[in-house]
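Every number in this text was worked out from the coordinates using simple rules, so none of it is lab data. This is a predicted model, so every value here is computed, not measured. Cβ atoms are built from the backbone, for glycine too; each structure is taken alone.
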Structure P
Amino acid sequence: MLDQARTRTRDLQARMRDLGIRRTVLTDESSIAYLAGFWGYLGIDFGRPTMLVVNAEDAPIVITPLMESEMVAAMTWVEDVRTWEDVGQNSWGRALAGALGEVPEAIWVERGSIPAIVRNFLDDSYPGVPIKDISPVLGALRMIKTPFEIEVMKQAGQIASAMMAAAHGGLREGLPEYESALAVIEAGSRKAADFLTDTGWERFVSPMIHNLQILQSGRDTSMVHRRASVRRYQRADPVYFCFCNMAQFKQYKLGFDRMFHIV
């Protein structure tokens with residue numbers, strides 16, 4: 001995985017040089033995982049950004065909370081890991097400013113997904129500096145899948161199949177919806193564990209399937225993206241499962257849904 005991530009970063013740097021892009025600030029979790037090989041579990045949703053600064057000519061820089069830096073350093077191939085703290089002068093803004101260096105001619109970001117607090121910092125700290133979008137450049141690289149990625153995606157598909165089979169196999173009259181959600185999580189997690197080892201980079205990858213199961217049944221079936229509840233299935237109920245926010249493995253996500261019936 002880390003050799004793959006290093007190669008992808010070099011490919012991005014080469015493309016940046018071709019386009020005259022000096023550096024980019026990446027904040028999307030999947031982009032950071034794609035290039036640096038790591039991700040965390042308590043991030044920007046809690047106001048705690050992790051960033052990857054990719055320089056066209058120099059080594060990339062990871063910026064991450066101090067408390068997660070040990071795990072991050074063990075997961076990534078990037079050697080320059082810079083930390084920040086919630087209290088005091090060592091803020092993430094100071095760390096980012098240090099990574100950007102002198103006032104840049106332009107700052108390239110993932111404009112459609114950059115967190116507001118990071119965008120606000122850039123606007124306030126670098127007035128007049130254009131904020132440009134690196135997403136099409138990175139997206140063009142990510143569109144081409146390597147054999148390694150295809151294998152991970154196949155594994156994600158097997159995990160998703162186990163989740164769907166558990167959802168279908170456990171349906172019966174009188175069962176509460178949340179029991180189906182628990183069965184999906186258990187089956188998916190156990191299948192994901194089959195593809196992981198307790199050595200090297202993989203020991204930091206959790207097999208746990210998580211998020212709230214989207215499930216609609218009975219007269220609520222048309223309520224799109226309703227969550228699993230304590231409602232009990234009744235005979236002839238349609239039962240709709242959406243796995244789009246659940247089926248993912250090593251940052252590769254699958255989107256699919258299925259409809260079943262209680263007989």
Structure Q
Amino acid sequence: MMFSINDLKLSLPDMTQKPLFGPAPQIDILKGISFDIPKGCVLGIVGGSGSGKSTLARAMMRLLEPTSGSILFDGMDITHTSEEELRGMRQRFQMIFQDPMSSLNPRRKVGGIIAGPMRLHGMDRTKERVNEALDLVGLPQSFSQRYPHELSGGQRQRVGIARAIALRPEFILADEIVSGLDVSSQAQVLNLLAKLVKELGLTLAFISHDLSVIRRLCDRVIVLHQGLIVEEAESQILFESPQASYTKELLAAIPLPDPDQIWDA
């Protein structure tokens with residue numbers, strides 16, 4: 001298994017309830033989550049706002065410390081691994097963030113942004129690898145001399161993808177990376193991810209609140225609600241025969257391509 005999550009729980013301070021003196025009370029965000037991600041799988045993680053999707057993502061990437069449970073990456077327990085030990089492993093698993101404007105350094109050119117993690121991990125031929133990454137995501141090599149503010153939203157997200165794949169990871173977690181894009185750019189980025197999964201042999205976890213996006217890309221889907229998994233199934237089975245009432249609500253919220261056909265029925 002690429003990732004195995006077992007009874008994962010995570011609590012964070014509830015700053016809205018913090019007293020004038022003393023610590024804030026803890027609020028349970030993840031309440032005992034368990035699932036596996038086989039190698040080569042494209043897993044969709046879906047849920048509404050506040051369901052715990054992004055918290056789960058950051059816990060898996062060890063950007064947040066779990067309260068209890070375990071996280072296994074390729075058989076290795078990384079639940080409480082120190083940052084120093086993780087540094088050597090992070091080349092193998094990467095994350096693409098939701099907002100490229102906040103995750104890309106506005107003071108650095110695209111080439112420097114992509115090359116930064118490679119230098120951190122001691123990789124050579126950085127300029128050549130930057131050009132290879134830009135080619136893989138469908139951007140001209142000349143974009144390496146541009147700043148993030150000179151790019152469109154879709155282009156900036158491609159830079160975020162290029163930065164992740166430049167390290168040649170085995171696993172990528174994409175957190176709501178198309179939610180801020182128009183429909184055309186969404187389709188282009190989803191097609192790009194599907195192509196990269198096949199060409200690079202990636203395992204991918206794709207987080208979204210939009211089941212129509214999940215259906216297009218993912219082999220298997222887990223549905224989160226209030227910090228718990230309420231349903232897990234193969235993508236086709238989940239869309240054809242959802243079991244949980246919350247999953248049915250999410251499916252009902254998908255915009256119809258031709259609403260008149262339903263409303264006139």
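Data table
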{"read-out": "Test item: helix-only ellipticity at 222 nm (-39500 (n - 2.57) for each DSSP H run of 4 or more, over all residues; to 500) calculated as -12000, pick one of P, Q", "value": "P"}
{"read-out": "Structures P, Q, by relative contact order in percent (Cα under 8 Å, 6 or more apart): label with the highest value", "value": "Q"}
{"read-out": "Winner on mean count of other Cβ atoms within 10 Å over residues 143-150 once structures P, Q are ranked, highest first", "value": "Q"}
{"read-out": "Entry that produces 21.4, 68 once Rg and Dmax of the Cα atoms in Å is calculated, selected from P, Q", "value": "P"}
{"read-out": "Comparison of P, Q - label where mean count of other Cβ atoms within 10 Å over residues 79-86 is highest", "value": "P"}
{"read-out": "Test item: mean count of other Cβ atoms within 10 Å over residues 15-22 calculated as 7.9, pick one of P, Q", "value": "Q"}
